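In the part that follows, the structures are each spelled out as structure tokens.
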Structure P
Amino acid sequence: MYVSETTVRVRYSETDKMGYVYYGNYTHFYEVGRVEALRQLGTSYKEMEDSGIMLPVYTCSLKYLKPALYDDLLSIKTTIKELPTARITFDYQVYNQNNELLNEGTTTLVFVDMKTNKPRPAPESFIEKIKKFF
């Protein structure tokens, strides 16, 4: 299992009239978690795209437990529980600066060959970097 953590501070523009983070913004936080998890592994979305592979989202689910507020420092814990195949699933937990769990969710992405627009196995170079965690 691979676990990564990163932080993001809630900006005013991410909140609604009630002062809560607008619900749709959690998917943006998930993306930050995914991108940083890959970067911490020693790869990036850009490297994959440059090599002809894209990672579109296949499924996304979210569960809201407590609201995040303007200026909260959020910790995004991103976990990959299974070695990727043609799909990769990320689980997320979003905590505030008081370590209160605010939100949790999951996204599944598919490795797609940009030339054929068809699913393909995860790149061997990526598997080499992540397999030591499994």
Structure Q
Amino acid sequence: MSPIIKNILAVVVGFIFGSVVNMGLIKAGHALFPITGIDLNDMSALAAIMPTLEFKHFIFPFLAHALGTFAGAFLAAIIAANHKMKFALAIGLLFLAGGISIIFMLPSPAWFTIVDLVGAYIPMAYLAGKSAVKKK
């Protein structure tokens, strides 16, 4: 397979896989720590209730962002033909862009925003890239 095709595939598959892991963890979090009385698909209802949520409601979103990024970046680095760390970090940047956009759509407490943006995306992509390169 051509290295270019393999690298494109690495980004696409890594992003999709990371997104599936992310959504699975979000759904698991809602099952373990349900937010009663609202439709979880209604962003305006979620935005309205955000200030009343407890710490426990933010555990799984952080895990979803961190582990989704790690899983997608690791897979992208494994699949990539070359420049494995760059492809892992590219997945981290894609997920970071998603994280920034969701903060504008669904404002969260400042502490969560900082922890999430600083700790969940680029550091996890870097760790995934390092792990994938070692595995080689």
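Consider the structures P, Q: one of them gives -6500 for helix-only ellipticity at 222 nm (-39500 (n - 2.57) for each DSSP H run of 4 or more, over all residues; to 500) as calculated from the coordinates. Say which. The read-out comes from structure P. Work out FRET efficiency 1/(1 + (r/R0)^6) of positions 55 and 87 (r between Cβ atoms, R0 = 35 Å, to 0.05) for each of structures P, Q, then name the structure with the largest result. Structure P comes out on top. Comparing distance in nm of label points 7 Å out along Cα→Cβ at positions 7 and 31 across structures P, Q, the highest figure comes from Q.
For mean count of other Cβ atoms within 10 Å over residues 71-78, the calculated result is 26.9, so let me know which of P, Q that is. This figure was derived from Q.
With relative contact order in percent (Cα under 8 Å, 6 or more apart) derived from the coordinates and found to be 30, which of P, Q does the value describe? Only structure P yields this read-out.
Only the coordinates and a few stated rules stand behind these numbers; no lab work does. As the structure is a prediction and not an experimental result, all values here were calculated from the model. Cβ atoms are built from the backbone, for glycine too; each structure is taken alone.
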